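Dropping the structures in below, format is structure tokens.
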Structure I
Amino acid sequence: MRAVLSGLVMLLATSLLANEAAAAPLHAISMHGEPALPADFKHFPYVNPDVKKGGKVSYGVVGTFDSLNPFILKSMRTTARGMWDPGFGNLVYESLMQRSQDEPFTMYGLLAESVEWDDDRTFIQFNLNPKARWADGQPVTVEDVIFTFELLRDKGRAPFSNRLSKVAKMEKVGDRSVRFTLKEDADREFPLLLALSPVMPKHAINVEAFDRTTLEPPLGSGPYRVAEVRPGERIIYRRNPDYWGKELPSKIGVDNYDEISVEYFLQENTLFEAFKKGEVDLYPEGSATKWARGYDFPAVRTGDVIKESFKQKTPSGMLGFVFNTRRPMFNNVKLRQGLALVFDFEWVNKNLFDGAYTRTQSYWQNSSLSFLGAAADDRELGLLGDVREKINPAILDGTYRLPVTDGSGRDRNVLREAVTLLREAGYSIKDGKMVDAKGTPLAFEIMSQNAGQEKIALAYQRFLAPLGIVATVRTVDDSQYQLRSQSFDYDVIIKSYPSSLSPGAEQISYWGSVSRDRQGSSNFAGVADKDVDKLINNILQARTPEDFTAAVRAHDRLLVSNAYVVPLYHLDEQWIARWKHIGRPSAVPLYGYQLPTWWDERVQ
């Protein structure tokens, strides 16, 4: 009996020691594997740590803005850029931890100087940096963190409003720590999403008015303050000289300008002309034709404007025509598959883009997460289960490719294959029109946002016409586009689905049943499919890199097989032009160039 008790005591002690070890404070956390940088790292590898801060930069965007609150539904797509911004940086608000752009998904200390969790990720505890301060000098507290999560739950927009949905308990632990105990249905990515969440000051927020749009400059903990607002035209940020985090390793070599302005333009052409005149300092280019032909102006010839290309090491993502399956006609996979075949990429690439683009075949093309060239192995087949029966066999064995046409815009062999699929969907050609069994013509509207999208939509309209399919193209202004896309009021829309090396919860917003009817979500296709939900969950629950890769490939296969999107094309490079007084680091991270690490060369 004594031996048994002794064994139990030792087992209990071992368990307690293991939990203590698992919960030891960490300087960084990673979705899979270990963080690349040690606890004593000095700065991220893709910055210039010796940069001279100062000067200014002017960014340009197309659109308008009517709010400085990025966390509510009313201003989801009309918040001034820079407030909470993956491109220009989170200038005013900050998150608990900072993501490294040189690793698939790793978080380092920011408002939280360290973090604790267990191997099963049943909880996560953030230990706040004692130096963290709001711009008015008051400390960032645990009460601020708890207040923010509760405020966003009650009055915020997705995904911020959903952050507590998988939290069983949120509590203050000691003076500077907040612990989130997670529910059983919380996936392994969820703790990292909590780390990416913003924090707002309890003492400076009007709770009653929080869900209303506002142009009142807010109080944040970030490196900049809002200095000037011209609604819909310009917003200017100025550096906070007392910014608390300027010596943090995750902030060295970042936020290098004293002043950042964001200029708004109604049209892309107007923005480009402003760039050519020097009114805007940088111009990211997305048009292959313009990149090849549109930069023959004096500043380029004299070297005052520099064109640069950057090779990304990330997946292609997916750009395409998205079928809104909330419309009954598009809730038919054979119809979608047939319509997808009709788009003649070879004609478009040759006649519109000087052959600059590559056809997109997979949501994770150019990475090991793609199904292309990889047959589903036993691990993946096990994750798919019965879902494998619904996937095109060629997609399942990795040999599938979209057909290569003769570039005529009317390749008979491809059109014949499309007609076969449309017939299986219940459609046939009668009197020159594609009609269903009731004689209703197959007709739909493609909503476009700008001249570039309109050009592609008109080409697709041309390809569809020989089959008796009527596609009308309607280009709307920015405000109408945002309203209609947010409320899913369209038949077909052109959208981009960015892909990373660490896909996770964003897939729920893109494809999950729970997001289908949630206004403001990114479920543009209106997908509500238990099989898709199952494969997304496999990604979220993966514990090993091998399981993760298998889960993403399985998801990729089902998305492509279900043809929610007509795949278009992608570039293997990032293109950007800059005036020569804007400098940049020599190192380019995994996710491509990072504007917050660039600087003004005129600073002496």
Structure II
Amino acid sequence: MKVFLEKFKGLKGDAGTRFKGAEQLRRQVNALFGLVAGIYGSDKLVLRAGKLNVLQLMRSERLEERVLALQKLVFEDPTLDTVPAVEEIPAILEQIEEEIADTLARRTVEEELEKKINEKLQQRHEEYVKEIKMQVLKENAGPENAQTLKKLAILEKLDQKKLARSAMEILRPSSFDELVGQERAVKSLLARLASPFPQHILLYGPPGVGKTTAARLALETAKGIKGSPFAKDAPFVEVNGTVLRWDPREVTNPLLGSVHDPIYQGARRDLAETGVPEPKLGLVTDAHGGILFIDEIGEMDPLLQNKLLKVLEDKRVYFESSYYDPHDSSVPRYVRKIFEEGAPADFILIGATTRDPADINPAIRSRCAEIYFEPLTPADIEKIVRQAAEKLGVVLEAPVPGVISQYTIEGRKAINILADAYGLACYRGGGQVGEQGITVSDIYEVIQSSRLSPYVLRSASPEREVGKVFGLGVLGFVGSVLEIEAVIFPAGNRGQGSIRFNDTAGSMARDSVFNAASVIRKVTGEDLSHYDVHINVVGGGRIDGPSAGVAVFLAILSALQERGIPQDVAVTGELSIQGRVRGVGGIAEKIYGARQAGMRRVIIPAENKPDVPAGLKGIEVIPVHTVEEMLGYVFSTPDEGVLVS
């Protein structure tokens, strides 16, 4: 096309000179025929000429007839019949040139457009082929692509990097022999699980005494017992009740399961496209055939606890959705089965809590056996520390276990203190503990940096003191001693004495003071209105129940008669105005608290004798009916007590 344009420019220049010679016009006409032949092609030009009936004119020797033929070919007008005169030829040729120029320009534009169109078509074709290839690759390779595979490779590389195991992993008990201080609880737990008819269980106890570990070990033990319903692959699904969150609209419920509706919640793509809701199974189904362990079950939402009760009864969990159509043929069979039959959820529930039993849903309590884990004694803590030191392969300085036992009653906390001291010893030895091992100074450095304080602030003593006695209280599952003291002075005006008592101790404790005043008058004949009496609970502790009545009575009586009370005796019990010692709660916890404080004797109401733990060692428990009977033990010599088992 460029060649034709160049020829045409040269031709037009020749025409512009208006040469009038015949030879020049002939050459110009021949050149134009050459351009026309180049535009249409020789074959098409012949066909065009035949159609317009100008073949004879094209072969004519006369210049005028050839110009007429050129006119018809260029303008494609068969009505042109007049042969032009010679003088008209230059003007006609100029018109022909203009028409040829338009044709060439139009042809050039069309070629450029056609080229662009072909390029676009080729591009679209390549994109379409590439898309088809990607679709085929995706169908063959699954949901993976370059990005997801790259992220997977990064995760796998991260998995290969591991630090040393934590101390808690190494020191966690791996058998019941390593679980210290919970022999009765473990025996009771196994009796309820290692049976053809296992029971749901609630575990009560302070933190760090091994409730979770005991449950896990109990399942492993039950698997190996003949007749056990637990298979070798029975799951142990563990969850913390404090982190269980759910939506009352059942949008999400990790415990029981939920349904993802196709419109608002985004079910799987293949289900959403057909409008089918997608059921998501929960932990209760994951635990099918095994144990669902819920730590801190008392922290769960009460409504969620009620829903859990329904699952425990039915041993299945049922799902509902307004988007489910049982007549829809596009519903997969597994979805239809879940909606119509429910998902299996036959498991044994073990719930652990540090709360009081009264705080747990009564309906759950009625369906579960209740097992109490005991607080750990200083001797238990020392044993745990020595056991942990053996696992770490480290030598302990002799006083180390005893020092740690003074600062905690939790086995987990004791191990943490030891692990911190181990790290300190490693740092001191340049990465190795060395022959010196863990010293008392290491322990005290950890204690100081952690701002720990002694757990037992009051310890027993065989000495006798006037006006001072140890009562017993309970906080959670841990008993403790209460130091109660009293002083008495003659009133300035006889009969106008006063009784003062801590306002923070509570109204029930104040009532115990007035009951004690009445009993003292009954027993001794002394009227406390002649004295100014001041009773103090050291540390300002609050007394929520009447169990301090006997202790308050003893403190006042000791101060009144100036008789010393041995400081290794603790008492508990409600005092009636007739001098009887009435039963109170928390006896087991109070006895453990007294033993932890180093008490030699504990005096309790006779009504609470059945509550005394069996096999109790290291402390003397004396049940009494009246204050007169109690006084014989309090002011007696150590050998006069009665050991209750």
Structure III
Amino acid sequence: MNNNIKSLLRGSIWIAMFLIVSSCEDYLEKTPESIISEEQAFQNFTNFQGYVEELYHCVPNFTLSNWVSSWNWGEDEIESTAGTFTFAYDVDRGNFWGWQIENGGGEGWLDDNGVNTGRNHHNQGLWPLAWYGIRKANMGLENLSLMTDATEEEKRLIEGQLLFFRAWFHFSLIQYFGGLPYVDHVLPSDEQLTLPRLSYHESADKVAQDLERAAELLPIDWDDTAAGRRTLGKNQLRINKIMALGYLGKNYLWAGSPLMNSVSTGSQSYNMEYCKKAADTFGELLQLVEGGETQYALMPFDKYHDNFYTTGQNWALPGGTEAIFRAPYYSANSSNWRISKQYLPLFLSEGDQTNFSPTANYVHDNFGMANGLPLPDDVTQADPESGYDPNYPWKGRDPRFYAGIAYDGVKVVQGAIPDPNEEVHRYANLYSGGSYRDVVTGSLSGYVNRKFSPLTANRFDRSYDWGSSLHINVPYMRLADIYLMYSEATLMGYNSIGATSSTFGKTPVEAVNVIRERAGMVGVHENFLGSVEDFLPELRRERAVELAFERHRFNDLRRWMLFIEEPYTIKTSFEFDRSGEFNTEDPTENRIVNMREEVIIERNFTSKHYWLPLKLADVSLYPEFHQNPGW
């Protein structure tokens, strides 16, 4: 940890005391009477919870981390050539140093200059906030004995939150950097740092201990507690048992995945024991959900977008009943002027020039047909079994294709276009040479992302259905992810497509089908039900479809040890021409010709790219804190 992080880990407890009592006034203007003692700060639930509240603001909001936000670093997304300042641009060129602010990482959510727990999404970075949050959680845990004026319930709520955050910050770091020191006490200011880097499994075991205890201490719903009823109806983001179980299961599944298992044991296969633990943990969570004992449920598909954005609902926070863990959200209306602008060409959005679009290969390799079959490997050829017709490639697709991807001919502008010369832009012109295609400010790939923002968030439709109340906040974890992680953990832990965990009665196939049925899809096709080896790629494809562009792909490809392998190193565009009459009512009926897939970039990765490099200043502090291999 560099001097900045070192000071965060060792800083005086009086900093924390100040944070409890600080307001808009300048600290130097405060009277001596306003500085309270440790005993006062921690003696009751109200004061202690005020201390804990800052930990929520240590969770970076990756959705709104800058004027344009880069969080998809797999083969799933490509930025236009105006976006040379994003970490996605650096990843594509193998420059993983770019996550660090010292190496140009100003447009990302992994790092920033110092700690900011205020109401500014721009200046929040995971690296500094995680170390700060870990120290703050440890300070709270070491002062639990001072909480004398509190009920047993209140003590459990405080301890559970502190344990969760200590574990969450450690887990968030190790999934990118590998095993790290597990800081479970307040480090003295006069002691030389000697904490060694642990193996990934050793780190994960420490995370698990904290999350298991947090799950025991925390309620399912704060509204059902005496303390929570004081803020009734405003407890959606407060840490609860379901969040703790969700991350406990995810921590176990990550530890059981090939990459994490390989650096800990040398085996590049799944670790069955960790996967079984993950399956049983996810199973416990899902049994509570399906038993009606929680506030969580899958959103109906006609409200699917409410997982990510809301419009015309004032301060309705996106996520609904499906979001389990989200970053705090503030700055009303900021979504209109920031994140929504990066998904449409500049001439429509009037935002930053950078445009992020789904890659053609990601769309073609994952978003299949409504009958459950994938597209053929060569999308210029017909596939009689699936019914795919290359001349009508948008017809008969998985409903989530239409919910998440805008393709050629989709109606974008709903209202009036005053200038007749611009009427051509009403429909998505994504054919080769179309107005929505531009290497600098438009779609490079021939597709547009419509998952996180309504297409009407454009300069012509300003008052159509979003006005000044478009709110976008992509969750860190939602219930659909839990079903898919349960499926993977059970499949690989018990080595059977017909197995169930010890805590939940659904098989891996049945868990996937829950997600497909919500979307109006048929179940997993019989072609993939012959064996574990047949089903695993289809499960991974399902994960790519359901969780597309939600920040999961980079970590999934890495933990599966596919990140540096073809075809996952390639990003392509879909080139084609229109043929015949243009159908404005049903764009799936538009015929295309001369279709071909062209490589935009091929990423040259080696094994070192499975982990991000640590900061040079940090690894120079003491020998036990060593750099990741290859960096």
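Just so you know, all these numbers are worked out from the coordinates, no wet-lab data involved. If you're wondering where the values come from, they're calculated on a predicted model, not measured in any experiment. Cβ atoms are built from the backbone, for glycine too; each structure is taken alone.
Points to keep in mind about this one:
- Which of I, II, III yields 0.00 [FRET efficiency 1/(1 + (r/R0)^6) of positions 229 and 485 (r between Cβ atoms, R0 = 25 Å, to 0.05), calculated]: II
- For 1.09 (Cα Rg over 2.2 N^0.38 Å, for residues 325-580 alone, calculated) the corresponding structure among I, II, III: III
- Identity of the structure behind -8000 (criterion: helix-only ellipticity at 222 nm (-39500 (n - 2.57) for each DSSP H run of 4 or more, over all residues; to 500), calculated), options I, II, III: I
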